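Enquirer: These notes open a run of structures that come right after.
Values quoted throughout were computed directly from the atomic coordinates according to the rules given, and no laboratory measurement underlies them. Since the model is a prediction, treat every value here as computed from it, not as a measurement. Cβ atoms are built from the backbone, for glycine too; each structure is taken alone.
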Structure 1
Amino acid sequence: MAGLEDLYREIILDHYRNPRNRGQLTTPPATRTEGFNPLCGDEIVLFLDVADGVVRDVKIAGQGCSISQASASMMTTAVKGKTLPDALTMVNAFKSMMTVHEDHLDDEDEPAPPVALGDLEALRGVVKFPSRIKCATLSWNTFLQALDELNSPPE
C-alpha cells in the first residue's frame, strides 16, 4: 500500500507544483466566482465559461495549501469539456468520496453507479484528516456556486 500512497502523493504534488488551467478568463462570457475557507485561509477564484450546456473553459487563481490548490487543478481537468450533467456527476462523485460514510443506507436506497475518478482518487486519503476535507472540496463547491450564478437571473 505504501507504493500506492507514494504515487498518490506524487500526483497531488504534481498538480500543486504545476497547476493545470491556472489563469483568468475574460468576463463575460465567463463568470467569476470566489471561494474562501475561513478556517485555514484558502482562497480560490474560479472563471467558468459554459455554452450550449458544455463547460467550454475553466481557469483558477488564488492561493492556499497544497491540498486545496491540487484539488482545484484536478477539478478543472475533470470538468473541462464535459456536459453540465456529466460535470455535475463528477462533482457529486468527488464530494461523495470526500464524505465520511457510515453504513446507513435503507433497504430502499440504491447506491449510485460508480464514477471513474481517475487521478482524483489520489485525494481519497484526505478523508482521514477531517479538517482538510474543506481544503479539498473548496474548488468543487466554488464550481457549483459558479453554476448557480450562471443560472440565476440578474438582479
Structure 2
Amino acid sequence: MQIRKAILSDASLIQRLAESIWWKHYPSIIGEEQVRFMLNKMYNLENIEKQISKEVQQYFILENDAHDLGFISIELSENSEAFINKFYILQDQQRKGSGAFAFKLLLKQFPEINCIRLQVNRQNYQAINFYFKHGFIIEEVADFDIGDGYFMNDFIMKWNKI
C-alpha cells in the first residue's frame, strides 16, 4: 500500500471516489439532499482542479496494487501545523488497517508536522473512533453554515506529535 501525490489529471478520480464514498456513508448521517449539495459544492471537478493546481490543498491517493482505495487532502501551515481537509477510504477497505496505514504514510511524508487538526461530523461515530484510536482529541464543537440552509455540525479534533 502506498500514497502518491495527486496531479491535475487525478481530479476526476478524486471526484469518483468521493461520490462512491459519500453516497454509501453519509445519507444516514446528513440525508440525501445535503449529500448532493455538499458533493456539488466541494467535489465538483472545477474546485478539485483548482485546489490541486494552486496547491491550496495537497491531495494524496491511497493505492494498493494499482487499485485506488481513497484519498487525503491536507493544508500545511508555516508553524509545523496542518489541517486534514479530507480523509476518505472506500467502505470495503475500511477496518482492514488501510486508514491507519495511510495516516502513518502521511506523517512520514511530512515529518515536520507537530500538530494536525481536522473536522468530523459529530454523528460520524466510526470516523471519530478512528481518530481517537490514532491520538486525536476533541478540541472544539462547532457548527458551520455552508449555505442553502445546510450546516456542518462538527467536532474539531487535534493530534499532537508525542
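Enquirer: Consider the structures 1, 2: one of them gives 15.4 for mean count of other Cβ atoms within 10 Å over residues 44-51 as calculated from the coordinates. Say which.
Expert: Considering all the candidates, the number was obtained from 2.
Enquirer: Match the computed value 14.8 of mean count of other Cβ atoms within 10 Å over residues 60-67 to one of the structures 1, 2, and report its label.
Expert: Working through the options, I get structure 2.
Enquirer: Something else now. From which structure (1, 2) was distance in nm of label points 7 Å out along Cα→Cβ at positions 12 and 92 calculated, if the value obtained is 2.7?
Expert: So the calculation was done on 1.
Enquirer: Work out the source of 21.0 here, i.e. which of 1, 2 gives that when mean count of other Cβ atoms within 10 Å over residues 68-75 is computed.
Expert: Traced to structure 2.
Enquirer: Comparing relative contact order in percent (Cα under 8 Å, 6 or more apart) across 1, 2, which structure shows the greatest value?
Expert: Largest one: structure 1.
Enquirer: Suppose you compute helix-only ellipticity at 222 nm (-39500 (n - 2.57) for each DSSP H run of 4 or more, over all residues; to 500) for every structure in 1, 2: which one lands on -11000?
Expert: It must be structure 2, since only it matches.
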